[in-house]
1. Using semi-axes √(5λ) of the Cα gyration tensor in Å, for residues 81-120 alone as the calculated read-out, with 30, 14, 7 as its value, let me know the right label among P, Q.
2. The value 10.5 for mean projected area of the Cα convex hull in nm² was derived from one model only; which of P, Q is it?
3. Consider the structures P, Q: one of them gives 21 for relative contact order in percent (Cα under 8 Å, 6 or more apart) as calculated from the coordinates. Say which.
4. Using the calculated result 0.80 for FRET efficiency 1/(1 + (r/R0)^6) of positions 97 and 169 (r between Cβ atoms, R0 = 25 Å, to 0.05), pick out the matching structure from P, Q.
Structure P
Amino acid sequence: MELLKPYFYTATIKDWHPVIADNNFQSIILDSLKYLSQKKCIEVYAFVIMPNHLHMIWQQLEMNGKETPVSSFMKFTAHEFQKRLRQKNPKELKSYEVTWLSRNYNFWLPDSHSFELYSEKLWLQKIDYIHNNPLQEHWKLALCPEEYLFSSAKFYYTGGKENDFGFLVHYMDREQY
């Protein structure tokens, strides 16, 4: 992903384990997004945190030190997931063990998907997809998009008036770089 370009981004947990169904893990993701937003490294336009994956529309604005914001996000959340599991559920932590030179545990699949959003139609299509993801037949996490707590749907439903997360930017208010 290039800096200053908006992307639809999907990251998935290894083996599709539902580790982020737990509110504590969802808060790790939200804290990371908030931190990177406050540092002006990213802008987040839409997101949904599902039990084993997440979708976002975001833009990397600048490097976070020597790292890209996506690298910082993935590394921070993985470290925090590891700490949380070590404290609360060491048996589950074994599911994420790897024999890599760079690490002992891996939470995110290495092939995260992203593609640039280059048209208004694509923006709207992906925002709609993100917000309706929890309603899919196999999830049934909410009755309507704005009821699902770990999503930007309520923000868009209220016209941007309720920014419960503090880091969302309405896609119509984005800077054109």
Structure Q
Amino acid sequence: MADLFLKPEEAIDVWDVRPGDKIADFGCGAGFFSVPLGQRVGPNGKIYALDIRPEALEATRAKVKLFHLFNIETQRTDLELPRGSGIRDESIDKVLISNILFQAQNKNAVGVEAHRILRKSGSLMVVEWSENSSSVGGPSLDHRVGKDETKKILESAGFSFYKEFSAGSHHYGLIFNK
């Protein structure tokens, strides 16, 4: 259902993903972004597909096999814990946070963890459900995290807002720099 609303390739184009990039996909779900990211970064790049749900990681692994991608590593993580990603400090070029802020109890911790693992010149892309789109399939409106709240969370974690982009009819997209 999500791919009717959101086209990962278009978001990746806006984000300037390059061959060789190392990217952490926070809350990878069924690999909706991980697979196209893995294709884009090529054999010299690496995607860390992170999720707390084992069934999501299984779905991502199945897609990875289907597309014969060897540069995607799945890992069960709790991104709300300190150092929860298990990734080294300042070792990642880009972090993607897609459709997980509305689920997180400690949204600030997710931002802090993204900031910790990003290199100094790294960037962060957020794709979340629009706060005013009452679409079928999304979280209830009272659980959604609006653009302004997302900006506050990430700016308090040390990021600077760079730009907003269209992420489909039911989502918004924001890019931040470290």
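None of the figures in this text is laboratory data; all of them are computed from the coordinates on show. Keep in mind it's a predicted model, so treat the numbers as computed, not measured. Cβ atoms are built from the backbone, for glycine too; each structure is taken alone.
1. P
2. P
3. The read-out comes from structure Q.
4. Matching structure: Q.
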